[in-house]
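There are structures below to look over.
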Structure 1
Amino acid sequence: MVIELPAPDTSPAPTTTTTDATSALTWRGRRLYRHGVPHRILSGGLHYFRVHPELWRDRIRRLADLGLNTVDTYVAWNFHQPREDEPPRFDGWRDVERFIRTVGEEGLDVVVRPGPYICAEWSNGGLPSWLTGRDVAVRSSDPAFTSAVGRWFDELIPRLAALQAAEGGPIVAVQVENEFGSFGDDQAYLRWNREALIARGVRELLFTADGPTELMLDGGTLPGTLTAVTLGSDPDAARRLLAARRPDEPFVVAEFWNGWFDHWGERHHVRAPDSVVRALGRIVADGGSVSIYMAHGGTNFGLWAGANEHEGRLQPTVTSYDSDAPVAEDGTLTAKFFAVREALGARAPVRMPVRMPTLPPARLPLAHRADLLAGLRAGLSTGPAPTSTGPRPASFERLGLDAGMVLHTARPRIPAGEHRLVLTDVRDRALVFCDGAVLGVADPDHPELPVRGTGAVVRLEVLVENLGRVNYGPGIGGHKGLLGPVLVDRRTVQGWDSTPVALQEWSAAELARAVAAGPATAHAGFAVATVHVETPADTFLALPGSSRGLVWVNGFLLGRYWEIGPQVTLYCPAPLLHAGENVVSVLELERLGGILELRDRPELGPPEEYVEEFS
C-alpha cells in the first residue's frame with residue numbers, strides 16, 4: 001500500500017481563523033495548506049530530552065529517511081527547571097533551540113508542544129514537583145498555577161517564537177496545552193493558555209489535541225483553534241466525529257499510537273507493522289495529516305520515567321521508551337520502519353545504517369565496594385545534610401526533592417516480644433532497617449513487617465524510594481515518601497530525621513565517595529565494573545543475578561533496572577563512553593549479583609500485542 005498525496009489545488013488561497021495571516025499552515029474546506037500549497041503533515045514524535053544531544057542529528061535523519069516532513073516534540077518544564085530557586089536552563093542537553101535548528105537544517109518542519117503539561121510518560125507529566133507539591137489546582141485557571149506557568153512561558157516561548165517559520169525557522173505549529181479534555185473542563189484556563197502563547201509571540205498555527213470522544217472534545221477544544229485528535233485505531237470514526245463538529249477543518253491526528261510504553265512487572269508491548277500500516281493509511285486518506293507517536297522513543301534516562309495509576313495501584317514506567325517505534329531506542333531501523341516508509345511512498349534512498357556499531361559482548365566482574373546505608377551516607381558527607389527533624393516523617397515535597405530517596409530515622413522503644421511495624425501510606429517502596437539489620441521491604445500492597453523487640457530503644461531506618469511520579473489523570477502531582485504514620489502495633493512512632501538522597505543530582509564526586517565507603521559486608525550496596533573501550537560504540541548493559549537498583553556510566557545516571565522486567569538491558573549510547581577505561585557504578589538495593597554483561601542487542605522482555613489502548 002502506497003499513500004498518494006492530493007493533487008495541487010489551484011483555487012484561491014485559504015482564509016481561516018489561524019493565529020496570524022503570515023502563518024505557514026492554514027486550512028480551508030477540510031484541507032491543509034502550507035504557504036497556500038496543499039500540504040499534509042507527515043510527522044514523527046522525537047523528544048530531545050530522551051536522546052543524547054550528540055545523536056540528535058542522527059535520529060532526525062532517520063525520521064527523514066522514514067518519509068516524514070516534520071518532527072514533533074514536547075517541551076518538559078521540569079527537565080529545564082527542576083528547582084524553583086534556579087532559573088530555567090537551556091544549555092547542553094536542555095538546548096531545545098539547538099534541537100529545533102538542527103531539525104530545520106535537515107529540511108524538516110517542527111511542531112512544538114510546550115504544555116505546560118505534556119503527559120509523555122514523563123515524570124509528573126512535565127510539571128515541576130516544586131509547583132505541584134503546593135496547594136495549587138494544576139491545569140486550571142487558579143492564579144497560583146497560571147502565574148507560575150506564565151513565568152515559565154516568559155522564558156520559553158520567546159525562544160520558540162524566534163524559530164517560527166514566519167521568522168525563517170522551522171516551527172510551523174504549536175499545541176495549546178495537551179489532551180486537556182481527558183483531564184478537566186476549565187475553558188477559562190484553556191483560553192488563557194492560548195492567549196499566553198499569542199501574547200509571547202506565537203504566530204504560527206495553533207491547535208488542540210484530544211481523544212476522539214464527545215466528552216474529551218467538549219473539554220479540550222476551543223473555537224477558532226484547529227482541533228486535532230490522538231488515537232491508535234478506528235480513525236474513520238474519529239474523522240466522522242470531527243467532521244460533524246468542525247466541518248471545515250482538516251483531519252489531523254496529533255498522535256497516532258503505533259506502539260506503546262511498558263510498566264515494570266508487565267510485558268513488553270508491541271504492535272505489528274501490518275496493523276500500523278492499515279490504520280496509518282486510513283488516517284492520511286483524503287488529505288489527512290498525522291504524527292507517528294513515537295517515531296523514535298529514546299530513553300527515560302536517569303529517574304525521569306513517569307508512572308500511571310490503575311485502581312489505586314502505581315504502575316511505574318520502565319527506563320526504556322523504545323515504544324516499539326519504527327526507529328528503535330538505539331536507532332535501529334526496524335521492520336516497522338520499512339513498512340511505514342513503503343506505505344508513505346518514500347522514494348529517496350535510506351541514508352542511515354540499519355544499526356549503529358556496538359561494543360563486543362563481554363562478561364565483567366562486578367566488585368562490591370560499599371554497603372547500602374554506609375554508601376548513601378558517604379555520598380551526602382560534604383557539608384551539613386539538609387535533614388528535616390519533626391514529629392512525623394517529611395515528604396519528598398517538604399524536602400524539596402523531586403526524585404531519588406529519603407532516609408528517615410527514628411528511635412522508638414519496642415517492647416519485648418513480637419510486634420507489627422506498619423507503614424500506613426508509603427509512596428512508593430521502602431527498605432526498613434532495625435539497628436542496621438534489614439527487616440524487609442514495604443509497599444502499599446505489603447505495608448506490614450514483623451519486628452521483635454527487647455524493651456530497648458532501637459534505631460529504626462526507613463529508606464523510601466520514589467518509583468516515578470504519575471504523568472496522567474487525577475493523580476498528577478501526588479506526593480511521595482512516608483505520607484502516613486509509622487506504627488508499632490497501634491502506637492505511632494514520633495520524632496523523625498528525614499534526609500533527602502538526590503541521586504539524580506549526584507555529582508561524580510558524590511558517587512565516588514559512596515562507592516569508596518567500604519567495606520562491603522551485606523547483600524546490597526554500591527559496586528563497580530571497569531569497561532575497557534578501544535572505540536566508543538553503543539552497548540546494552542545487563543546485571544544477571546542482581547535484583548533492582550540504578551546504574552551510572554562514567555558518572556551519568558543511566559536509569560533503573562529491576563528483575564521483575566520486562567526490560568532486561570539498559571541502552572548505553574556511545575557518547576557516554578570514551579576510549580580507555582570506563583567505570584560502571586551500580587547501586588543495588590536488595591541483592592547484588594557479581595556480573596555486568598555487555599550485550600550487542602537489547603532485551604526488552606517477552607512481547608505482547610497491545611491493542612486495548614488503540615481503540
Structure 2
Amino acid sequence: MTAPLETLRRVFGYPSFRGPQEEIIDHLIGGGDALVLMPTGGGKSLCYQIPSMLRQGVGVVVSPLIALMQDQVDALLQAGVRAAFLNSSQDRATASETERRLRMDELDLIYVAPERLLTERFLGVMDYLAGKNRLALFAIDEAHCVSQWGHDFRPEYIQLSVLHQRYPAVPRIALTATADHLTRQEIITRLGLDTARVFISSFDRPNIRYTVVERDNPRRQLLDFLGGQHGAAGIVYCLSRKKVDETAAWLNGQGITALAYHAGLDAATRLNHQQRFLRDDGIVMVATIAFGMGIDKPDVRFVAHLDLPKSLEAYYQETGRAGRDGEPAEAWMTYGLNDVVIHRLRIDESTAGDEQKRVERSKLDALLAWCETASCRRALLLKYFSEEATACGNCDTCLDPPQLWDGTVAAQMAMSAALRTGQRFGAGHLIDILRGKATEKVQQFGHGDLPTFGAGTDLDDAGWRSVFRQLLAAGLLHTDAEAFGGLRLTDAARPVLKGEATLSLRKQAKRTSGKTHGRSQESAAAGRRSDPGTPLAEADAPLFEALRAWRAGLAREQGVPAYVILHDKSLRELAARRPASLAELLGVPGIGQAKAVRYGEALLRLMA
C-alpha cells in the first residue's frame with residue numbers, strides 16, 4: 001500500500017482516492033507545482049493535506065476566510081492531525097504560541113490569511129523554516145481570488161508570487177473550484193505557475209438540480225420553493241443589504257428561521273450568524289455575496305437566488321455551496337427583465353477600463369444566455385467551462401422542456417417601437433405602446449400616434465417582458481447608460497428587423513415553484529449521474545436520529561460544527577451497517593483511527 005493511500009485510510013477513514021487526487025498528491029510529494037481545478041465537494045483539501053503530512057516540515061495553506069480556517073483546523077484536529085491557524089481573530093499570546101509550535105516542528109499544517117503571510121514577521125518565520133528545510137509546501141486555496149476580473153478578487157493574492165521568488169525550491173499547489181479559461185491563465189501568470197502541471201476535474205455537480213423561474217411574485221415564489229425543502233439548511237442570495245434584511249425579517253415572520261449576513265453588519269453579528277448557520281440544523285442564511293466563499297457545511301440542501309449574480313462563474317461557485325455531501329440539492333433562481341437592465345447599467349457606469357468592461361459584458365451575456373436557454377442547463381454550464389456533456393435529466397429544462405415559438409414578428413415590433421421612440425426608453429414604456437395603453441407618459445411624448453401603438457395586443461405584459469428579456473440576452477438590444485437605461489438596437493438586430501433572419505423564442509410555461517415538474521423528488525433523483533450514498537431504510541431512521549442527537553451534543557460541548565465530528569453520510573452508514581467492534585467501525589467511511597479511539601466506545605454503545 002502506498003504511503004498516501006495508507007494515510008488516507010488511517011487518518012481520514014476513506015478506502016480509496018477519488019478522481020485525480022492520488023496523482024496530484026504524488027506529483028506534489030515529488031516536488032512538482034500544480035494548478036488544481038476541482039468542483040466544490042470534490043476533495044481539494046486532501047490534495048495538499050496528505051502531502052503536508054508526508055513531506056518534511058509544515059504545509060503552509062493560504063486561505064482567504066477566517067471561518068474556513070477554523071473549521072478545517074477543527075476537522076483536522078478531530079482526525080488527529082497536527083494543525084493550527086494564524087489570523088486576526090487570535091490574541092497575541094495565542095498567535096505567539098502558534099509561532100513557537102511552528103518553529104519547534106510541532107505542526108504538519110498551518111493555515112494563514114494572505115495578509116498575515118505577507119507580513120515581515122511571518123515571512124521571517126518562513127525564512128527560519130526554509131533554512132532548516134522544514135517548508136513542506138505552499139497551498140494557495142481559492143486561487144481565483146487572484147483574478148482582477150473575477151467575482152472574488154483579493155488584492156493580496158497578487159502578491160503571493162513572492163512565495164516562488166523567495167522560496168523557489170518549495171512546491172506550490174493553487175486550487176479553485178471556479179475558473180474559466182481566462183481566469184486559469186491569469187492564475188498561472190500572476191502566481192508564476194508557468195511550469196506547473198494543470199489538473200482539471202469535471203465541473204459537473206450532478207446531485208444539484210438547476211431551476212430558473214420567471215420572476216412574478218418573488219416572495220411568494222421563494223416561499224413556495226422553501227415549502228418543498230422540509231426545514232433544510234440553505235442560503236438565499238440577494239443583491240443589496242437592504243433586501244437581505246427585509247427578506248430575512250419576512251421569512252422569520254413566515255415561521256422560517258432565517259438570519260441575515262452582509263458587510264453592513266458589525267463583525268460580532270456576522271460571526272454569530274455564521275456560527276449558528278454552521279452549527280445548527282435548518283437555518284436559512286439570507287445574504288449578499290459577502291457570505292459563502294469557503295463555507296464548508298456539507299449538508300446545505302439548497303441555494304436560492306432572488307437576484308441575478310454577476311457571471312456564470314459566480315453562479316457556479318455560489319450554487320456549489322449546496323450538496324457538498326453528494327446528496328440531492330437544489331439551485332433555484334428567480335430572474336426578470338430588471339436584472340438584465342441593472343447589471344448592464346452597472347457595467348456601463350463603472351469606472352473600469354474598456355477592456356474590463358468588455359470582459360464583464362461577455363460574462364454577463366453568457367449568464368443571460370444560460371438563463372434563457374431551452375436546452376439542458378447543466379450541459380450549457382459545463383460547456384462554459386470547456387467541458388462537453390449530454391442532457392442531464394436533472395434540471396428544469398430537461399424535466400419540463402420549454403416550448404419554442406417563432407418570435408420574429410414580435411421581435412420586429414419590439415425593435416420598431418424602440419427605434420420609433422428614439423431608442424431612449426426602457427421596456428416598460430415600450431410595452432405600454434405595444435399593448436396600446438394610453439398612459440400619461442405615452443400621451444406626453446405623443447407615442448399614441450405611432451404605427452406600433454396597440455400593435456402587440458396578442459401578448460400580455462409578462463409575454464412582452466419575456467420578449468424584451470430574450471432580445472437583450474441574445475444581444476439584439478442593449479441598455480444605454482447615457483439614455484438612463486433606454487433600449488438601443490445592436491448591429492445584430494438588423495437581419496431580424498429587415499426580415500432576413502428568423503428568431504425562435506422560448507415560451508415560459510406556468511410552473512409551481514418548489515415542485516419537481518411532474519416527477520417525484522425520488523424519481524428525479526434516481527435519474528442523477530451520481531451515487532448519493534447509502535439510502536436510509538425506515539428501520540434505520542431511529543438510530544440515525546439518535547446518532548445525530550449524540551453528535552449535536554458533542555458539537556455543543558466542543559464548540560465545533562456537528563459535521564466536523566462526523567458527516568451525515570458517516571452516520572447513515574453507521575445506522576445501516578451497525579458495526580459491533582472497533583475493527584468494523586474503522587470500515588465506515590469518514591472514521592479514521594483517531595475518531596475510532598475517541599468516539600468508538602460511545603458509538604458502539606449507541607448501536608448495541
Structure 3
Amino acid sequence: MRAFFAMAWDGRCKEAAASAARLRSRIAGPDTSPENCLRTSSFELYELTETPDRTSILPLRDETGEVSGAIFGTLFQRAGPSCPAIPAPVSAQVRDRTLQAGGPAGLVEGYWGSYVAFMRCGDRLSVITDPASSIPCFYMRHQGVTLVFSHLEKCHFVERDKLSINHGFIRKLLFYDKIQNGETGLNEVRELPAGSCLDATSGGLQTALLWDPRTHARPARERSRADAIAGLQETVRHVVRAHSQCHPDILLNLSGGLDSAIVAGFLAENPPAGRLKAIHFIMQSEDPTEQVYARAVASHTGIELQELDVAPDRPLPAPGEHPLSARPYRQFLGQDHASRLGQLPDARNSTIFTGQGGDHLFLETRSPLGFADHLLHHGLAADTGEVLLDTARLAGKSIWAVLGETLPVLSGQRENALMTGIRHRQTRVTETAFSTLDPAGMVPSWAVEPDGVLPAKFNQVASLVHMCQIRDTLDMPGGLETVHPLISQPLMEYCLGVPAYQLSVGGRSRGLARDAMQGLVPDKVRLRKSKGNASRFFIDQLAANREQIGETLITGELVSAGLVDAASVRAFLSRDEYVRMRSGRMMLIYYVIEAWLQRWKAELANTTPPRPVSSP
C-alpha cells in the first residue's frame with residue numbers, strides 16, 4: 001500500500017510557517033532521507049509506505065530547474081500503447097509536457113497512471129487525483145497549513161483532538177456506504193474525488209473536475225468489429241504491461257472469472273522481471289466453486305497456482321480494531337484475508353494484481369437498454385432487427401418485452417441504474433434514517449446527470465462510482481500493495497467510447513471482450529455463461545457472527561444516536577431475515593460503521609498530545 005502525507009502553506013505567514021514547523025518536528029526522524037521525502041519552500045511531501053522497495057516521489061521542476069511539485073505514485077506516457085513506464089526521475093520530461101502544456105489539465109491529458117500530483121505556481125498549490133482514483137486523497141486546513149494525505153490512520157502526527165465526527169455523513173453512509181461527494185466521517189476532512197483538482201491558496205480551498213467520463217462516452221464511437229477487437233486487445237495489453245514493468249514480483253489474485261483470466265493471459269505473454277504466481281481463494285460455502293476455472297486459466301497460461309481455503313465462520317475483527325481512517329470502509333472486514341496473503345512464502349516483496357474493473361469497463365450487464373442506445377444513435381437502420389434480437393438474448397426477454405422497456409426510455413422516463421440500486425438498499429433496521437435522504441447528493445454530478453450520454457452508456461458511466469473505490473482504502477497490518485491494472489485511464493476511456501450494444505455484441509455480456517481474448521483465455525472461461533458470486537458465503541459469515549454483530553449494534557453508537565433501531569436489529573437477526581432479504585448483507589456494513597464510530601469516539605474522548613513518529 002502506497003501512502004503519503006503532504007503539507008503546504010504561505011511562507012509569508014509567520015503563524016502558518018510556525019504551524020508547519022511544529023508538524024515537521026513530529027514527523028521527522030532518523031530515517032528521513034531524500035528518497036522518502038521532498039522539501040521545498042512552503043511545501044513538503046513524505047512517503048509513509050512501510051518498507052518501500054522503491055520511491056514513489058517523482059519531483060517536478062519548473063523552467064529554471066527549481067522543484068515546483070511532485071508526482072506521488074506511478075506515471076506513464078500517453079504517446080501510444082507501446083510506450084513504456086517512465087522511469088524516475090522524470091522531471092525534465094514531465095516539465096516539458098505538463099507545466100508548459102497547461103498544468104493540471106496537461107497532466108491528465110498527456111499522462112496516465114496511479115498517482116496524486118502536486119503542482120506549485122506562486123502561492124497556489126494544485127493537487128490532482130488520477131481519473132481512476134487509484135490512491136485515496138484527503139485534505140484539511142489547520143492553522144493556515146493545507147494538509148493532504150492518503151491514509152489518516154498513518155498520520156499519527158496530526159492533532160486528532162481538533163477533529164469531530166460528521167454524524168450527517170454517517171447517517172447517509174447507512175443508506176449508501178460508497179458515498180463520493182467529498183464528505184468524510186470527520187467534519188474537518190474532505191476527500192478529493194477521482195480526476196479532480198484542489199487549488200489551495202491563502203484565500204481558501206477550491207475544487208474542480210478535470211476528467212469527466214461523460215466526455216468520453218458522448219458520443220460513443222462505433223467501430224468495425226475487427227477494429228474494436230484490435231483496439232481493445234492493444235489497450236488492455238498496454239495497461240497490464242505498463243503496470244507489470246513497475247512490479248518485478250507479482251501475485252495474481254485469480255478468481256476464475258473472465259477479467260482476472262484476461263490479466264493472467266497478458267501477464268503470461270509479457271512476464272514481469274521477477275516472480276509471477278497466482279493465488280485462488282476457495283470459499284468454503286455452498287456457492288458454486290470457481291476452482292475448476294482458476295485451474296484452467298493457470299494451466300492455459302503456465303502460471304503457478306496456489307489455493308487457499310477461506311472459511312466464513314472466522315471471527316470478524318473486533319470493533320476497536322478499525323483503523324482511525326477518515327471514513328468507515330468495508331475493507332475492514334478483510335483484515336484477516338489481507339494478512340494471510342502477506343504471510344505467504346516469498347510474498348513479502350510481491351504486489352497483488354487483480355482483474356477488478358472488468359465488469360464495469362467490459363460491461364457486465366443484462367440490461368435491454370442497449371437497443372434504446374442503438375435507436376437513438378442510428379434510428380431505424382439495416383441492422384436494427386439484429387440488434388433487437390441480440391438485446392433480447394442478452395436480457396433473457398422476448399423482443400416485445402425489450403420494445404416495451406425501450407419506449408419509455410426514448411421519452412426520457414427512466415431513473416439510471418445506480419440511483420435505483422441505492423434506493424433498494426434500504427432495510428427495516430435503518431428505515432427511520434432514510435425519510436429525507438436523496439441519493440443524487442451522494443455521488444458526483446457525472447453519475448446523476450446524463451448530459452447527452454445515451455441511456456445504456458450512462459448506466460455504465462454511473463457504475464464507475466463503484467469502480468473508483470476499488471483500491472487500498474485502509475492501512476491493513478501485514479497487507480501487500482494491490483494493483484488493479486484494468487482500472488486504468490486508457491482502458492476506461494477506450495471502453496467508454498465503445499457503444500453499449502457493441503460491448504455486448506452477439507447478445508453476450510462482455511461480448512466484445514470475449515471475442516478479443518480468443519486464444520489468450522481458455523474457452524472454458526472465455527465462453528462461460530455463469531458468473532461466480534459469494535452471496536452464500538456472506539450469509540454464512542453473518543450466521544456465524546450474528547451474536548457479535550447483534551450485540552455490537554444494539555449496545556452501540558448507531559442505536560444511541562437513533563440511526564438504527566435496536567428492536568429491528570434483534571428481529572432482523574433472530575428471525576433469520578438476513579437469509580431471505582436481498583439486503584441482508586447490509587448488516588455487515590452497519591457493523592463496519594459502528595466499529596469506526598466506536599474507535600473514533602474512544603480516541604476523541606482520550607486524546608493525548610501527538611507522539612513523535614519516524615518517517616519511513
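Across the set 1, 2, 3, mean count of other Cβ atoms within 10 Å over residues 137-144 reaches its highest value in structure 2. For which of 1, 2, 3 does helix-only ellipticity at 222 nm (-39500 (n - 2.57) for each DSSP H run of 4 or more, over all residues; to 500), calculated from the coordinates, equal -5500? Working through the options, I get structure 1.
All of the numbers you see were taken from the coordinates with simple rules; none came from a lab. Note that this is a predicted model, so its numbers are computed, not measured. Cβ atoms are built from the backbone, for glycine too; each structure is taken alone.
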